[in-house]
Structure P
Amino acid sequence: MENKAINSAYQYAFIGAGNMAQAMMAGLIRQGLAPARIIASTKTVASSEKLTASFGVKAVQDNSLCLDADTIILAVKPQVLKAVLNEIDRQKLQEKLVITVIAGIPAAFYYDLIGSRLRLVRLMPNTPSLIEAGMTGAFAGENCSADDRETAKTLLQGIGQCLWVQTEQGIDYVNAISGSGPAYFYYFIQCIAKKGEALGLSYEDAETLAIQTALGTSQLCLEQSDGNPERLQSLIDQVTSKGGTTIEAIDSFKRNNLSAIVDEAIQACYDRALAIGETYTK
C-alpha cells in the first residue's frame, strides 16, 4: 500500500519520550514533518535538552502543553499513566485523537478516566521499529473516524509495517506474537550461537552465522510465503532431504516437541497480558 503524504500543518505531541516515542518522532521527521510540529514532554530539563539536540523538536516538562497538538501519543510507563492523566485537563484531552503505545491497558480504562467520547487508538509496536523494521498492531476504538485511522497510519508508516485488528482482544494476540516476539528470536539466536561456540567456533563467529541466517531466512520467507502454512512447509522441505543433516535437527525438534514449547510460551505471554489488563478494569 502506498504511503500517504504527511500533513505538514499537523501537530503531534508525545507524553513520554522513550525509545519507541523517539522512533516515531524520527519517522515523522523522515516523512517531511518539521521538527517544530512535534512537542515532547519529558521529566527533566536534561532529557528535554538532549531530545531537542537530537531531533530539533519542542521539548517541555509540562504535560499540559502537549494539549496544543492535534494528536496526543501516550508513551509513559503503565504505572504512572493514571497520575499523568490526572494532572492534565481531561476534558480538553477528550477532544483530541489519543494514541497509546502503553502495553496491557485496555480502552475501557481510558474511557472511564478521560471520557466516553474519546477517540482512542491502541498500538502494539515492537523494538525493530527503532530501525524502521517494526511490526505494529493497531486497534481503533469505536469513536474513531476514517481520518483518525489515517492519522495513526501516517504515524506508523515511518517505523515499519502495521496490521489493524478488528477487536481489542486482537491487540493481546499481537503482543504475544510480534510485540514480545523479538525476544523469542533473540533467545533462539543466542542458543544457536552458544552451541556454535561449544562446537569450536568463536562466539563472535557463531553469532554472526546465526544472525545472518535469521536475516536471510526472514527475507526469503517474506518474499515467498503467501499466508498458507503449506507454503511455509515447502520452504522447510527445500532445506531438508531424507538422510541428510538438516532433517536430523528437525526430527530432534519434533521429538522434543518444540511446537508445544513454543505454544506454551506464547500462551503464557498472552495470559500475562490479560492479567495486566484486568488490573486496570477492576
Structure Q
Amino acid sequence: MTEHPLVEAALAAIRRGWPVFPARPGDKRPAVPEWERWACTDPDRITGWWTEHPYANPAIATGPAGLVVLDLDDGTGHGHRVAGHGKHTLARAAAAAGERVPWATYTVRTPNNGLHLYFSEPTGTRLHNTHGRLGELVDTRAHHGYVLAAGARIGASRYAAVVDAPIAPLPRWLADALTPPEPTDTLVALRDGDVDVYARAALSDEAHRVRTALPGTRRYSLLRAAARMGRLPGLDKALIAKTLCAASDRHVAEGAYSETERERAISDGIAWGRRHPRHITPDGT
C-alpha cells in the first residue's frame, strides 16, 4: 500500500537524520505542544502520528537536527512591503564579505517563491533564529526554530526540493555574521532617582518587541527580552516574568510556543542576564 505523501515526506526527512514533528494541516504552526522536545527520528512514531493525522505537515526542528536554514523570501510573494528577493540580499552580503554565495547545498523552494538553504551548524557554535540580521528578506532558523520539510503543503502549493545536494557546512563568514556580539560589562550613569524609571521603561520596550515579534522569531524574541532585562539588577525577576508573560499571551494562544516553553525561555533568559549584568548607578550630579 502506498503511503500518504505527507508521511512519505516526514519519513524522507528522518532518513536524513532530521528530527520531525507534525504541523497543522495546510499551515506552518506546530500541531503538538513543546514541539522541539517531541521532534524525533523514530519511524514508528512518525508513522503513528501521520496515521492519526494524515494531512499534518512535516516540520523539521532545526536545532536538534544540527541545521542552520537560510530563509530567503520573495518580497512580492510573501506579503512584504520590500521589493526584491532575499537571494539578492544574500548575494550582496557575500560580496561585501569577499565571498561567494553558497548555493551548492540542499535547497527547498517554498510556496511563496522563497528559498530555504540548508547548512550544517559549525562545531562549537550555537546559533539561534534571526530576523533580518543579514538584511531585508533574509531570516534564519537554527536552535529553537523549525522549517516545513520538502513535501509539506500550504493551500494548493507545496515545498519542493530544487537542489538535492548534500548539506554543506555553514560558511565561516556566515556563521560570524549570524553570531551576536558578546555583551560588554557596560556602565549606565543616571541621575539619582532615575534608575527605577530607566529600568521600567526598558522593560516596557522589551515587552513591546515580544508582543510584535514576527512568526519564526517569537520564541527567540522572548528569550532575548528576558536576557536583556535580566542584565538590569534593579528589576525584580517576578516583575520581568509577569510583564513578558502578558506580552506573549497571544503567541501562546496561537501555538508559537507552549506555556512550559515560555516559562523556560523567560527563566533561562533572566538567568543568563544575571550572569552578565549591566551596572546602573546614579551619576552623582
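Each reported figure results from applying straightforward, stated rules to the coordinates on display, with no laboratory input. Keep in mind it's a predicted model, so treat the numbers as computed, not measured. Cβ atoms are built from the backbone, for glycine too; each structure is taken alone.
Determine which structure produced the value 1.18 for Rg/Rh (Cα atoms, Kirkwood Rh), for residues 163-226 alone, calculated from the coordinates; the candidates are P, Q. This figure was derived from Q. Here semi-axes √(5λ) of the Cα gyration tensor in Å, for residues 67-138 alone was derived from just one of the structures P, Q, and that gives 20, 14, 12; the source is Q. Thinking of P, Q, which structure, once relative contact order in percent (Cα under 8 Å, 6 or more apart) is computed, gives back 15? Structure P accounts for this read-out. Ranked by FRET efficiency 1/(1 + (r/R0)^6) of positions 171 and 267 (r between Cβ atoms, R0 = 35 Å, to 0.05), structures P, Q are topped by P, which has the highest value.
From P, Q, which structure was helix-only ellipticity at 222 nm (-39500 (n - 2.57) for each DSSP H run of 4 or more, over all residues; to 500) = -12000 calculated on?
Corresponding structure: Q.
In terms of mean count of other Cβ atoms within 10 Å over residues 11-18, the structure with the greatest value among P, Q is P. A value of 0.05 for FRET efficiency 1/(1 + (r/R0)^6) of positions 59 and 251 (r between Cβ atoms, R0 = 35 Å, to 0.05), calculated from one of P, Q, originates in structure P.
Each of the structures P, Q was assessed by FRET efficiency 1/(1 + (r/R0)^6) of positions 155 and 259 (r between Cβ atoms, R0 = 30 Å, to 0.05); the largest value belongs to Q.
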